[in-house]
1. Work out which structure the value 17.5 belongs to, where mean count of other Cβ atoms within 10 Å over residues 51-58 was derived from one of P, Q.
2. 13.9 is what came out when mean count of other Cβ atoms within 10 Å over residues 83-90 was calculated for one structure; which of P, Q is it?
3. One of P, Q was used to compute helix-only ellipticity at 222 nm (-39500 (n - 2.57) for each DSSP H run of 4 or more, over all residues; to 500), and the answer was -10500. Which one was it?
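Every number in this text was worked out from the coordinates using simple rules, so none of it is lab data. Model, not experiment: these values are computed from the prediction. Cβ atoms are built from the backbone, for glycine too; each structure is taken alone.
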Structure P
Amino acid sequence: MTRIGIILGSTRPGRNGEAVAHWVLEAAKQRSDAEFELIDLLDHPLPHLDEAIPPSMGQYTQPHTLRWAETIAAFDGFVMVTPEYNHSTSGALKNAIDYLYAEWNNKAVGFVSYGSVGGTRAVEHLRLIAAELQMADVRAQVALSLFSDFENFSVFKPNPAHEGPLTTMLDQVVAWSTALAPLRNR
């Protein structure tokens, strides 16, 4: 069965991403075409990248890196839930991505973002990063507005209109993750 990790890409106190990630997970659990699991970056405390050798060499030395690599390697694709901070993704998510290389290769990725303009600029940056990591980023995405999908900018109340794009994005992530399996199994 195809395994998709839903990465909660914020570690900030009071983060809005936790409610968003659980919303994605609950929708995903209604499906029977893949297994979905939440990957919370708070459960994987990674200091600023502290590996001396570039991740593309695959010579990890730190115990936290080895645990993170094992977690990411176990999945066939991902949904990244990202805030938008200063026109980009969170530092915590970027750092977690930068720790690894081969574990990301030939896997699909979709995005659910949130921010004042739906987090779309964070996703633009993540798409560039995904290309370098040989990931297949899917076209469909969910962009949540702090103005219309959150009460007082902090209580998540998504517009029901997001359910269609969420389903489409999950369809694409599962399809691409399945299609890329022969490349991962070499």
Structure Q
Amino acid sequence: MTAHEELGRVLFTSRRIARRVQQLGAEITRDHQGRDLVLVGVLKGAAAFTVDLARAVDLPVVMDWAAVSTYGRGSAPGTPRLLKDVDEDLAGRDVLVVEDILDTGTTLSWLMDRLRERSPASVNCCVLLRKPHALVEPVRPRYVGFDLTQHWVAGYGIDYAERHRNLGDIHEVLLPSAALPASS
């Protein structure tokens, strides 16, 4: 299967994504008037979303980045590991973690707990895509772009095997039959 053959239908067009990012930016602007807001983008998948969201927020914001790995060489999740920590002092500030996909919530919950240890005024999250059926940890994002039922997606910063981050639309990924889970 070639890189282009692994992509299926477009789930969210770039136009639809841009509209929703503007709406989220307006909500964040309204909710954080007069506050010291730090957006913490989670690399790599949320990079495009974080930058677009920051431009949609009509407030002076600080952007910082964190990178967390939960996958080893395979595709089975493991224990979260911090690869890149935030550089900003978060004490007394509102922290909004910006993530591409909320799946089980394990990684996002772990990261938010680490950030809470730094005495911020608040820690919330904004996710572009949420898989409500997959949630294991009690993560309740304050802001959600779209709910998602497909298991694998790519585009708008989100990769499949490190490919397709550059696409403006979000596509479903067609997995080879060997990679599909067995039906019960």
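1. Details: P: 12.4; Q: 17.5.
This figure was derived from Q.
2. Working: P: 18.6; Q: 13.9.
Clearly, the read-out refers to Q.
3. Numbers: P: -10500; Q: -6500.
The correct label is P.
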